[in-house]
Structure P
Amino acid sequence: MDFDVENLTITPHDDGVVEVTLSRPAKRNALNAETIEELIQVFSKLPRQGARAVVLNAQGDHFCAGLDLVEHHTENRRPEDFMHLCLRWHEAFNKMEYGGVPIIAALKGAVVGGGLELASAAHVRVMDPTTYFALPEGQRGLFTGGGATIRVADLVGKARMIDMMLTGRVYKEDEAVQVGLAQYRVKDSQTKALELARTAAQNPPLSNFAICSAISHMQNMSALDAAYAESVVAGIVNTQEASRDRLDAFAKGTAARVRPD
């Protein structure tokens, strides 16, 4: 895999899992404009380069502290300049959410502001005991610009998101899982994220593509349109050649059973 990146580290594994690592630990992996362009590049190419699942992680003690506020302050951007920067953030995160490759985020330390917007574009989020979530935009005289009003509100609800922005409320530990900011809370988020990615990578790619793109698209539709789209996707996915052996094993009683433990 060939990528021209400086702020990300790309590590492919033989099983089709690819690690994408935020590599600005001195900045708590804050997202500058260059990193956003690199995310667009990487998540545009990975689905076409055979990636079967992605682990999104970070160097250092923190996942991502959000927008690089030092760059933002130094650039002294005009309103239209920042608007276009926000549109690039949306481009990056849309490539992630709708790209059709499962993305498992291994979280630690700060998942704050734009870092939470980045994490919410992943399909599964795994936190460790150090992880905390916040949207401190109100205290900094800012407003979210990378999709929090779409994805974070979808995870925790409008009222909780408004509370986070108005008051600086921080979520951590079990409460963060209970409100929907993460699906797993474990001692080692990196190890768990790799385990989940390897499990997902064993699914037929077409099934994963549908799960990791069609569901998000259908959430944007009316109920009637979503029902029609779901039927079309099911017609394609549920008759794929890659499923025949699995269905045959189920019919013969040799497939793994779904169990509660």
Structure Q
Amino acid sequence: MGVDPRASTQIVIWEGERRRWRSGYWDGRIFTGVSNMTGSYLYGFRLNTDEKGARYLTYTPLNSSEKVRFQIGWDGYERQFKWNEGEKQWIRTQEEPYGVCEIYNKCGAFAECSSATSQSTNCACVKGFEPKEWDNWSKGVWSDGCKRMTPLEAERNNNSNSSSEVSVEEDGFWELKWRKLPDFAHLVNPENGDDCESNCLEERNCTAYANVNGIGCLIWLGELIDIQHFENGGNTLYIRLAHTELGKVKMTL
């Protein structure tokens, strides 16, 4: 278990070189991918920078008399314990990954995992995408992920006849609320981050963006990995889609 410093810092559990779980991005108050963390509660984490520019996290209990410890177990679970003086034992207060959707990238690229009880399955392709392998998907094997149904503007332009006068409609974005944002984000330079949507549109490989309080503008290039749909909390993600996929009415899931 350690800190991945790319974009905005997040905690990662690795199994060998393979990711097993990640906390989502640190916004200065909470880790945005941990659904039971809310801004209304004060946590003891703090992001520090040393004299060489390296970043590291520290944890200080809000009550200085409390004894708290973190543990990464042989089974790949991270746990937090608090000492109970009356019972003279360590009490577990937190564990990650705690559910089926917490396992890293369970549903593959361009798909999302939901643990809502109303869902018949945990995995679903995001708007504008369909399963890469329908046969596997129907059997509950989701690791292949999803593929785009309609090419983006740049690809359609490349495939069209250069002498044609027919214009290609500009791409747009579909809003997804209450999401754990995908892994491997790129943090846009603050002076260019006022219009996050434009930053994404200007980059032909940009597939999504999010503007997060405490972090700024995040964009994703290529596949979207490890998305989770929360019942509440999380952030809003904007998925880049071809104009025809957006329809006439903007909808929010």
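Computed from the coordinates by the stated procedures, all read-outs in this text should not be read as laboratory data. Every value quoted in this text rests on a predicted model; they were computed, and no experiment measured them. Cβ atoms are built from the backbone, for glycine too; each structure is taken alone.
Observations on the structure shown:
- Looking across P, Q, the calculation of distance in nm of label points 7 Å out along Cα→Cβ at positions 55 and 111 that yields 3.1 traces back to Q.
- Origin of the derived value 32, 20, 19 (semi-axes √(5λ) of the Cα gyration tensor in Å; candidates P, Q): P
- A value of 0.10 for FRET efficiency 1/(1 + (r/R0)^6) of positions 175 and 239 (r between Cβ atoms, R0 = 30 Å, to 0.05), calculated from one of P, Q, originates in structure P.
- If you line up P, Q by FRET efficiency 1/(1 + (r/R0)^6) of positions 7 and 151 (r between Cβ atoms, R0 = 30 Å, to 0.05), the top spot, with the largest value, goes to P.
- When FRET efficiency 1/(1 + (r/R0)^6) of positions 79 and 207 (r between Cβ atoms, R0 = 35 Å, to 0.05) is worked out for each of P, Q, structure Q gives the greatest result.
- Value -2000, calculated as helix-only ellipticity at 222 nm (-39500 (n - 2.57) for each DSSP H run of 4 or more, over all residues; to 500), assigned to which of P, Q: Q
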